[in-house]
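Derivation of every value follows stated rules applied to the coordinates shown; laboratory data play no part. Since the structure is predicted, the reported quantities are computational estimates derived from the model, not experimental observations. Cβ atoms are built from the backbone, for glycine too; each structure is taken alone.
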Structure P
Amino acid sequence: MDTTTILLGLTVLFGFYMAWNIGANDVANAMGTSVGSGALTLRRAVIVAAILEFAGAFLVGAAVTDTLRGKLFDPSSLSAQTLGLGMLAALLAAGVWLQIASYYGWPVSTTHSIVGAVVGVGCVAVGFSEIAWDEVGIIASSWIVSPILAGAISYIIFRVVLVKVFYKKNPVAAAKRITPYLVFITLVVMLSVTGVKGLKGMWPRWGMATPSPLIIWAVSIAIGAIGFAIAYWRVKRVHMEDDSEDNHHLTSYVARGLEKAGMHLRRVADTAQGAVQTRALELLDEVDTLTTEARHNALRSPLNADFKEVERIFSYLQIMTACFVAFAHGANDVANAIGPMAGAFDAFKDGVVNAKAVVPLWLLALGGVGIVIGLATWGWRVIETIGKRITELTPTRGFCAEFGAAVTILVASVFGLPISTTHTLVGAVLGVGLARGIGALNLSTMRDIAASWIVTIPAGAGLAIVFFFILQAIFGA
């Protein structure tokens, strides 16, 4: 067997390994909240994600992929053999780091993993000074942009749900009123995300002109209106009993009243002086303590049958958002495995250096299969972290997190902001937890996740350098 055949075989193997780890780590983000809230069992989540991730990767995966992840360095000075070995090293390094992260249940960014690996290869292949560090800085800034933006949006959404549903004296009736509007907004946002971001690779692949955002939004609004009508008919069938005496509802109502009292006391404390101000601050501390206790009791007390029915409606919304996110993820992030794989394949087979490579369908299929197998075999580790270890989730909270993440992805797509799907979803879950108070968050888990994010790019770079030298020693350059 000649060297070229061996290298082509390693290219397919390392690309599949990278796709496997994308499934084990990144795909779990899309389904983590659904499993954690109980909206889907782990088995069903794997099946749903497998179908949609593969469909996104195979049907609408980018026809032309930037093999150097945003032109992090100029490969024109490299030989085809050196570039191919560099891409092999990058694939292996990113895959190994993702496997380590998945073992510990850390949700890290596959994009950052492969970018770090390519940067490491570039540092030793073309030189440290030749790396486009401004591009690396923009990508790394998503450590801050993604979780903060998603967390803020999810926090606001969940607070709205609390005020409009949980804190009402009759939350079942309130939920029935608000659900059709949530269905409409969810469909419009998710279809817009899919049209603008998830389907961007489909149009050129099928020889179609890319529709304008205006057309995408018009179609999304039309489908959203249909969803509104269906949801309105569905919630009318929810039987509502007189539950004004239910402890959960009364506690929620009390919590809202205490919140309003705290707002008034803060105004008094800001404007008063002397003994009045001192007494107002003391009362404010007592009211804040009572508010925290009331919120905790309201969100943990047993729900009656009617309210559980409304939670089931929210679970449908959550599953719908998770499906959209999974499809868009498969369409876009399969390139993290297939891009460098296609570049290495061209380098070894044709002896050419291409900044961009045409991706054949069989490579997309291979990436899709790898993602599915990775999710089915190891995805449960990261799913457990997202769904259970950050904060306690219910269908309502899970929906707010998924929806907040989707809105963030749409905003980032429109304004060209650097974004990470992983960081976005983690930040969204964090925002929902924070809306219930800092005590609702597992700070040790957040510490571990933040540390893994910071380490991802340098870890990928360091491993890639080691693997590049090993491959050079074996195959030459």
Structure Q
Amino acid sequence: MIRDATAVLDPEEALCEDMALLSGDPLSWVRYAFEWGKGDLAEYTGPDAWQEQVLADIRDGLTPNDALRIAVSSGHGVGKSALVAWILLWALSTCPGAKGVVTANTGTQLKTKTWSELAKWKQRCICGHWFELSATSIASADRQYELTWRADAIPWSEHNSEAFAGLHNSGKRIVVIFDEASAVSDTIWEVTEGALTDQDTEILWLAFGNPTRNTGAFRETFRRNKHRWRHYKVDARTVRITNKKQIDEWIEDHGIDSDFVKVRVLGEFPDAADNQLIGADLIRQAHSTVYKPDEFDSAPVILGVDVARFGGDSCVIYRRQGLGARRLYKQTGINTMQFADIVATYNTQEKPDAIFLDMGAMGAGVYDRLNQLGVPVQGIQFGSKPITESLYVNRRAEMWDGIRKWLRDGGSLPAKGRESQDLEEDLTSPEYYYDSRGRMYLESKDDMKARGLQSPDDGDALALTFAAPVQKKQYNPVPRRNEPYNPLERHRMKRR
């Protein structure tokens, strides 16, 4: 039992003693640390049933002898980010010197969902003032311990796995959390597995996520490696806080047996082998492929123009010619008239053979202004009928699949800088499914945002360059000196 902290002279000392008593009981800690039923928690009496089960599992299974591994496969909106925040705050506040590492499928997910939720619950926590929260860490407020008593948010990278190889904290406590674990590289899983070897140390490894992929390390925690993991599958329909109206719409639109509902609602792995449309391997290939500047002079120049939907989204222009593509422009907070003038400027500079513009949301205003300026532009509705109706549900899926095919054929993308990072995150984020007629479709932008992903503005702009076949208006090739001209010849160079 927790004694009444008001009965002692020093509330902080009493709080410290209570935290020590709750070191092995995260469920009781969560009930104690927050003012359930009051303030912004007025409508909540405590954790949901599935969250209580996980917390109880940690209470009953955590020992200094073996790492406790827990995997949670869930539908959307069940409260997993809140549970991550509770576990981190419990682990740190009840064990001085505890260390933690948190990663997620993308840096955006880590920042806008996982860490944002941690900030919210830290403010509500009875001992939240013990720690300082930055954009990438939560650490002891006592400067003497800020480097040794902390948890860090670290975006994962297959080529920089040192942070996951150095998970040592002998004699104390280590917490490792993978959020949206389906998309975390198998390399990071392997490195983490090899690092959790400290003796006489409480080691807790938790993997949470929508089960978006039927392959990979997260899937294997429920299959080949299930004997090493404790498992939960959380059906969003059974959780108190989920949006039941949205769930009913998903089931009505996609069907209870569809992969979309399995992943987003039932917490079950899809039948398809992989729901990621464009894999990181294709992006790496595109980064390492370089062509000569005049390689595709005979190919049409195409501009894809994506217009921002909301205040935080960006207006983007991409240029593609043959197997080469690059971003010309990206900006937030620009109005439609200004953006139309910018598109007109690039039309003059680049002399494109076609301009395809997103007509959704604010696109109509840009389209009308460009027509006034005499700029030939074709408006594209992402939700309109595809050219090949037997294969795709809508134009958006068809255009994005155009990117995938182009990358497989040797498409080249910038390998460095902010553009490279933005485009890689955009292209690897959307998931795809099939309807009852076997036609492919992508998850909506709203659904992507709901799981912590930004609108794929760069990806959409590049996709628009695949809106329709384009013929070059005019091309007069000039043979290279001392060698015959061959329009089919390709000269590839690898970056060193």
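Upon calculation of distance in nm of label points 7 Å out along Cα→Cβ at positions 210 and 266 from the atomic coordinates, which of the structures P, Q produces 4.3? Here the read-out was taken from P.
Comparing structures P, Q by FRET efficiency 1/(1 + (r/R0)^6) of positions 178 and 258 (r between Cβ atoms, R0 = 25 Å, to 0.05), which one has the largest value?
Once FRET efficiency 1/(1 + (r/R0)^6) of positions 178 and 258 (r between Cβ atoms, R0 = 25 Å, to 0.05) is worked out for each structure, P has the highest.
Upon calculation of Cα Rg over 2.2 N^0.38 Å, for residues 290-401 alone from the atomic coordinates, which of the structures P, Q produces 1.10? Source structure: Q. If relative contact order in percent (Cα under 8 Å, 6 or more apart) is computed to be 14, which of P, Q is the source? Matching structure: Q. Assuming 18.2 is mean count of other Cβ atoms within 10 Å over residues 282-289 as calculated from a single structure, say which of P, Q it is. For mean count of other Cβ atoms within 10 Å over residues 282-289, the value 18.2 is produced by structure Q. Here helix-only ellipticity at 222 nm (-39500 (n - 2.57) for each DSSP H run of 4 or more, over all residues; to 500) was calculated and came to -26000; which of the structures P, Q was it taken from? Comparing all candidates, it corresponds to P.
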